[in-house]
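Visitor: Presented below are the structures under discussion, each in the form of structure tokens.
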Structure 1
Amino acid sequence: MAAKTTTQPEGSAAVKRSPRERLLDAANELFYAEGVQSVGIDRVIEKAGVAKASLYSTFGSKEELVCAYLEERHERTLGRLRAAADKVEDPIEKLLAVFDAQAQLFQRTDFRGCAFTAAAAEAQAGSRIETAARSFRADVHTLFKDLAQSAGAPDPEQLASQLQLIYDGSGAAAKASGNDSIAVPARAAARALITSALAT
């Protein structure tokens, strides 16, 4: 006798999100929009639609949740920057592609500046939150350094530091001014620096 099969309603095959995923989604939305310190744990729990016990059994504390939020955003943002660089062949354009990817973020209606800068500004000195924010900045620097080295920069370390200053500054300026066109002079400044570095 053939085994009985059941048909499920359309869309029911979608995998249900775990409490961890729902908490991270809620944390990402609330922490980024309003700040890590401004958002209480109860709001995250309510937004995620989970029990308070789920948060503490999954993360243990608010600090752990904040670190997980930053780590996930770290991977996603760095992945976007790397993917943008990988799409082009010219080594100079690879460096500029990082700024093009950043410019796309400026155009989002929910853009609130750099999540890592904001979290670090609110964090206690020496905390894991500060460490997580610095880890992102270190990886962005490494990305710029690797691309600068591939482009033939005589001093890739210095060029990476200079480009990261433009990257950080344009992000802060876009948030402060609410003007996404700040990406245009930022890219021009980056190109001028790259051209000068490669000419020496």
Structure 2
Amino acid sequence: MIRQLWTAPNQLTLLRLIFIPFIIINVIDGKYRWALILFVLAGLSDGLDGTLARALKQKTVLGQYLDPIADKLLLSSLFLVLSLLHKIPWRVTILVFSRDICIIAICAVLYATTTLREFRPSTFGKVNTLAQIVALFFVLLRQISDATWVAAGRTIGLWATFAFTLISGIHYIIITGQRLHSHDKAAAAR
């Protein structure tokens, strides 16, 4: 496990985790330009770690868990802090957290009570993550720029986040139910 930690992709993921408190500190201090720069760097490291893992054939089990954890910590922390500062409506943040908590709870129960171990993200889940990133980018940029297109990007990003959080949450429940049903059928056939 320690060897997996030293791969280049996992080092980039750890760097992204290190960025999180500095992004949050800059947001709280009202230094939105620095927060945005660090947020963009964290996003670039996210894209680069996946590319490196494939190119260097360094996909690891640790990376499969660490990467989405880093993403969720970054996005969730920003949604929470920006809501506390009244930059994002609470209804969006509550929906984002509720979906994530439900997914974690479902996975934990299934992991504890079944042999089902595959919890891949769906296309809707990936689109939801993209919508969250876009929304946060424009929310941070809005604190720096009063441009009309920035305000429009913020509004569209938050509405897309709201919609895809709902859609991906419902889709996840349906897909997990289907996987569980197929898994049970396969287990019964053995």
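Visitor: Please state which of the structures 1, 2 yields 18 when relative contact order in percent (Cα under 8 Å, 6 or more apart) is computed from it. Display every interim value, and only then the final one.
Guide: On the way: 1: 18; 2: 22.
Structure 1 accounts for this read-out.
Visitor: I've got another one for you. Starting from the value 0.65: which structure in 1, 2 was FRET efficiency 1/(1 + (r/R0)^6) of positions 44 and 164 (r between Cβ atoms, R0 = 35 Å, to 0.05) calculated from? Please report the intermediate quantities before stating the final value.
Guide: Working: 1: 0.65; 2: 0.95.
Comparing all candidates, it corresponds to 1.
Visitor: Turning to a different aspect of this structure: Suppose Rg and Dmax of the Cα atoms in Å, for residues 92-171 alone works out to 13.8, 39; of 1, 2, which structure was it derived from?
Guide: Computed on structure 1.
Visitor: State the single structure among 1, 2 that was used to calculate helix-only ellipticity at 222 nm (-39500 (n - 2.57) for each DSSP H run of 4 or more, over all residues; to 500), giving -29500.
Guide: Details: 1: -23500; 2: -29500.
Answer for the origin of the read-out: 2.
Visitor: Here Cα Rg over 2.2 N^0.38 Å has been calculated and equals 1.12, so which of 1, 2 was it run on? Can you show the working numbers first?
Guide: Values: 1: 1.26; 2: 1.12.
Going through each structure in turn, the value belongs to 2.
Computed from the coordinates by the stated procedures, all read-outs in this text should not be read as laboratory data. Keep in mind it's a predicted model, so treat the numbers as computed, not measured. Cβ atoms are built from the backbone, for glycine too; each structure is taken alone.
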